[in-house]
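Please go over the structures that come below.
Every read-out reported here was derived from the displayed coordinates using simple, explicitly stated rules and does not represent laboratory data. What you see is a predicted model, and the numbers here were worked out from it, not measured in a lab. Cβ atoms are built from the backbone, for glycine too; each structure is taken alone.
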Structure I
Amino acid sequence: MKQIVGVFLLVLMSSASFSQSPVLEPKNFDSSIAQKQVQLLDVRTRDEYAKGHLSNSMHADWNDKDEFKRRTEFLDKSTPVYVYCLSGGRSHAAAEELRKNGYSVYELKGGLTAWRAASLPVEQPEGTKDLSIEEFNHIIGKEGTVLVDFGAPWCPPCRQMIPVVDEFEKVQKDVRVVRLNADETASAAKALNIDALPTFIIYKNGVETWRKVGIAKMSELKKQAK
C-alpha cells in the first residue's frame, strides 16, 4: 500500500512540475499570453524588435544592462512575465535575473525562431514613418500650453504612464496633450535630444519650459503646466 501511495505522489509531483514548467513550447506560450493579465517582454536589440515582434510585447534589451534594469523595474511583480528572444539564450538569462528580483517568469523555448517555425504570427513593421522638427513645431504651435509625451508601445514605463497622462488630459482642460510614438518621430526626437523614454516636455506659447525623463507624477505635471 505504501508503495502505491509513493508511486501516486511521485506521479502527482511530476505532473505538477510539468504543468508549472517555466520554459514553454511555442503553442503553449501562445495560449498563455492570450490571457489578459500577462506581461510580454522582448529582450532582443532595438533593431531586432523593429524588424518584427510578438503583438503587444514590451521591449528591454538584455545586452544593454542599464536599459534592461531601468525598464524592467516598472514591471508588475504580481503579474507573470513572459519573455522571449531570438533563440532562447538571452531570454533565459533575462528570466533568471527577473526571478532573482521576485518576478514569476516564463520563457519561450527556442525563441522567435521556434515561434516562426510553428507558423505563429509575428507583428511586422509597416512603412517607415517619421516626423521632422518643422512638422513637430507646427504641431506644437506658438500659443497656449502643450504637454508632449514621447513614448512607445514597447516601453514598460511608457505604458505605466498612459493612465496618468489620460487623467491629466481630463482634468487639465486648458492644456493640449500631444502623444508621439518615438518610432515614428525619429528626426524630431533627434533634434530635441530625446534619448530615453518616456520623455515629457511642456511648451508655453511655443517655448519649452520643463522636461522630465521617466515616470512623472500627476502633481508634477499639474504644477509645471500652471
Structure II
Amino acid sequence: MGSFLFKIIFPIVSLFGFSQKNCKVFYEQAQRTTYDVIIVPGVPYRDHKWDTIMKGRVYWAKHLYEKGITRHIMFSGSSVYTPYYEAKIMGLYAKAIGIPDSVIFEELKAEHSVENVYYGYKLSMNHGFKKIALASDPFQCKRMQNFISKHSLIIDMVPFVKESLKGSYKVDPLIPDSLACNPDFISIRDRESCRMRRNGTRGKNINTSYYEDGRLE
C-alpha cells in the first residue's frame, strides 16, 4: 500500500511544487532546530475515509514529531465542503496512529489554504508558540511561499521528503468521525458565490479579527 501511494502522491505534488532536492534542503534545516509547533492544513473528508493527501500530511506530522523536529502540531481546517471539521478529523487520525493528544491543537475557522496558514499562525502565537513551521506537501508549501512573505509571517517550510516518509503508511485506522461533525454545516458552495470563493483562495476573505488579543477561538 505504501509504495502504491507514493507512486501516486509524489509525481503529482512535486510536479508543480518544490522539487525533492529542495524539500531535502528544507528538511536538513529543520533537523537543526526544534519547532514549537507545525501548522498542518486540512483536506476535505469524504465517504468516511481519508484520502492520500490527508494521510500524507498526518503521517508527515507524525514523522516530524517523532524525530523531535516539532513539539506540537496545529491541524487547521473548518467544515468547508463536507460536514466534518477537517482539523478535527486529522486530529482523530493523528491520535489513532499514536500521536499524543496533549501535543495536538486544532484551528477550526480556516476555509482556504491561505487561511490555514494565517489563522494557524495567529492561533499558534496566541498559545505562546514562537518557532513555527508549515508542514505539508511540496505543492501546497510552494503555493504558500509568496503569501507568507507578503504578510511577513515568520514561518519556516518543511515539505514532504519522500525518502523520510516512505514506509510510514502502515496503519489505516477507523476513527469515530461523528465526533468531528458540524451540526450547523452549510457547504461553502451554498454560502458563497464562485467569485467569493476565488477571492478566498487569494486571501481576500481573511478576517483579521480572528484570534486577536490572545484569543483562542
* Computing FRET efficiency 1/(1 + (r/R0)^6) of positions 104 and 144 (r between Cβ atoms, R0 = 30 Å, to 0.05) gives 0.90 for which of I, II? -> II
* **Parent structure of the calculated result 5.3, given that distance in nm of label points 7 Å out along Cα→Cβ at positions 88 and 176 is the read-out and I, II the choices** => I
* To do: Consider the structures I, II: one of them gives 1.08 for Rg/Rh (Cα atoms, Kirkwood Rh), for residues 112-199 alone as calculated from the coordinates. Say which.
  => I
* Given structures I, II, which gives the highest value for relative contact order in percent (Cα under 8 Å, 6 or more apart)? -> II
* Asked: Comparing structures I, II by percent of Cα pairs over 29 Å apart, which one has the largest value?
  -> I
